[in-house]
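Structures incoming, each one as structure tokens.
Just so it is clear, none of the values below were taken in a lab; they were calculated from the coordinates. Note that the structure is predicted; figures quoted are calculated from it, not measured.
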Structure P
Amino acid sequence: MGPDGDNTVASAYSGDLEEYGWEAPTGNLPSAYLTGYLLGKRALDADYEEAVLDIGLNTATPGSKAFAVQEGAIDAGLDIPHNESVMADWSRNRGEHIADYAEQLDEPLYSGDFDATELPEHFDEVLSNLQEDE
């Protein structure tokens, strides 16, 4: 925080993931992780190497999207103080739980063309696209 208050130096929105091939809905754990990864890349590109997570008045629920964003930013190379115990299992970041649930349904989980059973592979592809852009 500077003398005039907080200053935003980098930002990312889940909608930005389309540029890297994201076709799935954006309100889930995998898109939160990837958005955090993109944010971390943008912060590093702006010559910032460290940050602090501020979740405001939100409840600090282990495995939540807020911590998925944080983990993505850390994995991109940003130094953020954290406790590993609040991070989701990697399988959840990849969306394996969503794909497993979608496989049990008679109808598609999502409207539109995206097949939720393919979410983990799609996550891997988009993460690879983000990493190649470094």
Structure Q
Amino acid sequence: MAEAIHRLDAAFTKAVSAKDSQGLVSAFYALDAVLMPPNQPAIVGREGIRAALQGMMDAGVTGLKLETIEVGSAGDLAWERGKYTLSISPPGGTPIQDVGKSLVVFRRQPNGSWRAIVDMYSSDQPAQ
């Protein structure tokens, strides 16, 4: 299970670098997944998640590094607690990095694969 989650993370970061929101969503998220970004309402379902992630990519996201702190499981559910570093180069703006934390809950699918059902993250930067 932990190895499968690490493979999902690698595919996620690769898709972000390639700006492939469709590939990212279909490989990482379950059909009924919920994305819980900071300071926004929850986004339910793959299409909404895809649109939100594409918006981030269009805003200048150039890379993502994920670091796993903890992985655990119970039956058909698993979780991953981690850190992220997001590189952003906004068009016409100054490049920045955002560092934060994440918690993802995965569910084993009928075919034995794992997909995220809840993805929540928040920045470590102070509120402005």
Structure R
Amino acid sequence: MLLLYFILALIVFVLVMNFSVVLRARFKKGKSVRDIGGEIGEAIKRGEKVMLYFYSPTCSACRVQTPIIDSLINLSNGRTRIFKVDVSSDPNTALKFGVMGTPSIVIVENGKIKEFFVGVKSENILRRYI
């Protein structure tokens, strides 16, 4: 019986943590993006539409998402700047955007976060933003 309570508590904990990550992502919408360096920061300062794909090489869900992002890069024809950000080699950018898990996709328009996705998203959903 104690094992059952432990398993239930563990399931509830995982669900609460997942909900927390998604909820935090929603609160980022509409916030201004500041203090981002490099090519990403320059594109945002110029007011370009930017899609940031945060991934990790060890993330199994990212292995599903990456080919979709690669396809979007080919489809965007420069309308949207799409950046792939490896959180293991560029944790500061991930931190500045508040990325708490991978894969995450952030859409920035006119210097503000328009959308913040956590988890794998289909090409059809993401096409709306390129």
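A value of -12500 was derived for helix-only ellipticity at 222 nm (-39500 (n - 2.57) for each DSSP H run of 4 or more, over all residues; to 500); which structure in P, Q, R was it taken from?
The read-out comes from structure P.
Suppose you compute Kirkwood radius over Cα pairs in Å, for residues 30-93 alone for every structure in P, Q, R: which one lands on 11.6?
Answer for the origin of the read-out: P.
Taking Cα Rg over 2.2 N^0.38 Å, for residues 78-117 alone from the coordinates of each of P, Q, R, which one would give 1.17?
The read-out comes from structure R.
So Rg and Dmax of the Cα atoms in Å, computed for just one structure, reads 15.5, 57; which one of P, Q, R is that?
Answer by label: P.
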